[in-house]
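For reference, the structures are reproduced in the following blocks.
Since every read-out is calculated from the coordinates, none of them should be taken as a lab result. None of these values were measured; they are calculated from a predicted model. Cβ atoms are built from the backbone, for glycine too; each structure is taken alone.
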Structure P
Amino acid sequence: MHTQTNDARPRAALIKRNTLRLGYWTLAWVLSMAVAAFGPKFIWDFHTLPTFTAILINLGIGVGMILANKQHLQGLDELQQKIQLEAMALSLGVGLVGGLGYSLLDTTKLISSDAEISHLVILMSLTYLGGVIAGNRRYK
């Protein structure tokens, strides 16, 4: 029993550290996305070099965020990995099917507004969140 407690503490510390690292990378990515999206209009008057640089930085930070997410997932126990995998699969499926359907509604003029990527991001995020919540409830 004592060995399990000692094993649990380092694992919990690893999960906490990986979660914080993922949070920092995600925050950096969101901030760099805001700079890349709004900088051209509000800061540097659509000049090409700063816009291109901001987008490259955003992509680089995005790669860091993806790697931090991978590391976070690898540090989880098998049940949490399963829950995350199922939630991600659901989010990918809903995003792909829903996003392409949404795009078809736009291109065939069945909706009057343009299909916006932000709507797809919101749909996928809410689906992922719902999948994680449902998975945690299912496996308790």
Structure Q
Amino acid sequence: MADKFTKEKRSSIMSHISGRETKPEVLMRKLLFAKGLRYKKNVKSLRGKPDIVLPKYRTVVFIHGCFWHGHEGCPKSKLPDTRREFWQKKISENMKRDKADIDILRKEDWKVITIWQCEVNNIAKRKNRVELLVKEITGNMN
């Protein structure tokens, strides 16, 4: 199946996708703040520049886009029909880098939590995910 956009237009669209301050990140930060949790954003000194860092709880949170980070089983992670080999390689490299970042953070005694875009964007899932996230962060799993 051919792309409905020209190569130049597709390139322009993809280049405007931001890796920071995404809607899911901003929303999750607001929800955590409302729950009384304080955090730092995109700490460059930590491997992978986690989206949210909660030093008090020695916890980092990555909020991953389903497509860009290869969320297995998620419809949003479906690869485009055009340039499939390129996208498979790109997403595979992202996934390898994510795993390496998480492994290093865990070796440095950080608790690592990954939230997927689909968990934040889906209103029905969001409330439960926020409650679970707070419990994961604080260790209060009652």
Structure R
Amino acid sequence: MEQINVVLGVIGSDCHAVGNKILERYFSAEGFSVTNLGVMVSQDEFIDAAIETGAEAILVSSLYGHAEIDCEGFRDRCLERGLDHVVLYLGGNLVVGKTDQTAVEQKFLDMGFDRVFSGSHNELTDQAQLLRDDIMASRNGKRHRAG
């Protein structure tokens, strides 16, 4: 099986590390080559790492509820840096307070993320295959947009 490079980390001022390590182990076990940037990662650090490693996906975590601020303009920055092909995933506790998860997910899809996993999406069972499928679609110029 072909190895796919992905970059993952926790964005912004968020220092929640446990889920990040779980994702690293899960995707590594599923055959992905994972570059884990750790916590408190800026958009530019994600993008620089994706360019450096030839990553086809960036997996962004945010657990402290400020993802909207931290992720604003992320897709545009990727486009500016030549990463129009990169698949963007976002997951975690993305907003502060009780908010309709469908609306939360749609907000981030509208910001350019390909898939958003919040609240009810805490099972990893199908995520590796979803990521493979989304990367293949991106390679074929048929970017998947969940939602």
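Figures for the structure shown
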read-out	value
Given -0.34, -0.42, -0.60, -0.79 for log10 I(q)/I(0) by the Debye sum over Cα atoms at q = 0.08, 0.09, 0.11, 0.13 Å⁻¹, calculated: source structure among P, Q, R	P
When FRET efficiency 1/(1 + (r/R0)^6) of positions 44 and 92 (r between Cβ atoms, R0 = 25 Å, to 0.05) is computed for each of P, Q, R, the largest belongs to	R
Which entry (P, Q, R) yields the derived value -15000 for helix-only ellipticity at 222 nm (-39500 (n - 2.57) for each DSSP H run of 4 or more, over all residues; to 500)	Q
